[in-house]
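Please treat every number below as a calculation from the coordinates, not as lab data. Note that the coordinates shown come from a computational prediction; the quantities given were computed from them, not determined experimentally. Cβ atoms are built from the backbone, for glycine too; each structure is taken alone.
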Structure P
């Protein structure tokens with residue numbers, strides 16, 4: 001049976017959704033799936049052809065919406081597996097003592113650590129910072145789990161945080177400067193599209209359909225019995241605290257993860273359209289089949 005590599009992150013929301021597929025409790029007819037687990041920016045770069053060591057592009061992979069904007073000719077979005085919702089956007093945080101940093105515009109001339117050039121968080125930050133008319137913005141690339149210590153130690157002025165950092169930043173003596181998800185929802189009324197599972201367009205349509213259905217079944221299985229995946233989630237999570245893992249899953253895995261639906265698709269289209277209108281994203285084809 002041929003093997004098919006599937007890229008997703010080690011974050012609890014992804015391992016929760018993919019456990020059924022990767023444990024063999026849910027099958028995709030005709031192929032054996034093999035996990036390629038990496039940080040979301042590493043997955044973005046690999047899909048863009050910039051992976052370390054010249055690793056080939058993955059046939060199925062999680063992508064940030066920002067990276068997808070550069071890859072619509074190569075990848076199409078699956079209707080299942082997305083990280084998309086309300087109240088789950090990236091945060092900009094600062095040290096508590098830096099009270100003068102009270103709005104995005106105050107970051108003019110400062111350095112902000114970001115979790116990757118092609119992350120959706122970076123796209124949102126650029127979009128909303130531009131609206132303050134306070135450009136330019138200086139950024140420094142870091143792995144998402146290195147950002148909070150860098151801010152706390154004063155190596156950067158602020159940090160753009162994602163994943164479980166949303167729940168743990170107060171432990172580092174940091175406070176919220178801006179919630180980009182709230183800004184997005186206020187501007188559009190739509191849920192915020194952070195990442196989605198995508199398949200190469202060269203794959204047979206029947207296989208893409210089977211992958212989509214299999215992932216949906218895997219998510220529904222995880223919801224039906226969360227205890228099945230708990231050990232696997234803990235094995236891969238950067239944050240091993242059970243409560244943080246639970247909060248992470250509850251925030252990022254929802255009805256949109258099971259099925260994007262019309263509203264989920266509209267949110268992705270809106271984000272790509274706004275990025276293109278701003279000149280930050282290139283013109284590209286539709287992400288849909």
Structure Q
């Protein structure tokens with residue numbers, strides 16, 4: 001569904017740009033070019049505001065505050081990564097690499113990959129060949145409806161866990177980006193036996209305590225991620241103190257979506273600070289990918 005929406009937006013955008021250029025170019029080439037670049041300028045402006053708000057909000061966070069140079073570098077990296085992921089991979093490449101459930105177990109633990117808000121399985125495309133090379137059966141789910149309740153994704157995760165477990169004979173690792181980590185926790189709450197059915201949960205930039213930006217969302221799942229909001233607070237209260245030991249959580253002092261930074265840490269978990277990495281960038285960062293693959297391999 002997300003891919004369809006993004007494909008439609010892609011074609012509307014480029015048809016609009018073509019129509020604008022055809023109309024304005026004979027009158028003023030400069031105005032034609034300026035208008036054609038306006039959507040990109042708005043995107044850059046929105047991203048700039050996010051990073052400015054993040055840097056301001058992190059001034060009182062326990063995590064080490066990023067230097068301005070780190071913020072600028074993360075801003076530039078996120079611009080490029082976001083255009084690649086949302087402008088190309090998610091609309092047009094979401095089926096490019098299939099899930100891999102080998103008919104004969106490889107002896108390696110499997111992985112269920114869970115994306116975040118307004119994303120789809122294409123976020124994980126660079127991971128899938130790496131997992132297969134190492135013999136890890138894997139499924140990358142699509143969480144739908146895209147703007148529904150996080151609680152409604154539990155059955156999607158549960159079905160994937162069952163299939164990967166059947167292919168390996170072992171409880172899988174859940175690898176989750178952003179909202180995907182909350183979806184994993186909601187699955188654990190919804191299924192009393194789920195904690196025994198998963199080996200470990202790895203989260204990247206997950207708003208375990210909510211995020212400051214959640215207050216502005218009009219989507220059900222977006223509002224559920226409000227900073228210290230009712231939903232995340234209730235989720236935390238429903239969990240046993242021992243649950244955190246199942247989790248390894250990466251969080252960043254340059255995360256432009258989940259801030260203040262420490263909201264992406266989880267009580268009792270192995271929380272790991274990543275310096276100077278932005279939100280979507282974290283799912284593609286070489287160091288984070290390497291550490292996650294090492295964690296999966298330890299299973």
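A value of 1.04 for Cα Rg over 2.2 N^0.38 Å, calculated from one of P, Q, originates in structure Q. As an exercise: relative contact order in percent (Cα under 8 Å, 6 or more apart), calculated from one structure in P, Q, equals 31. Which structure is it? Going through each structure in turn, the value belongs to P.
Thinking only about distance in nm of label points 7 Å out along Cα→Cβ at positions 207 and 247, which of P, Q has the largest value? Across P, Q, distance in nm of label points 7 Å out along Cα→Cβ at positions 207 and 247 peaks for P.
A value of -14500 was derived for helix-only ellipticity at 222 nm (-39500 (n - 2.57) for each DSSP H run of 4 or more, over all residues; to 500); which structure in P, Q was it taken from?
On the way: P: -11000; Q: -14500.
Corresponding structure: Q.
Among candidates P, Q, the computation of Rg/Rh (Cα atoms, Kirkwood Rh), for residues 71-174 alone that gave 1.00 used structure P.
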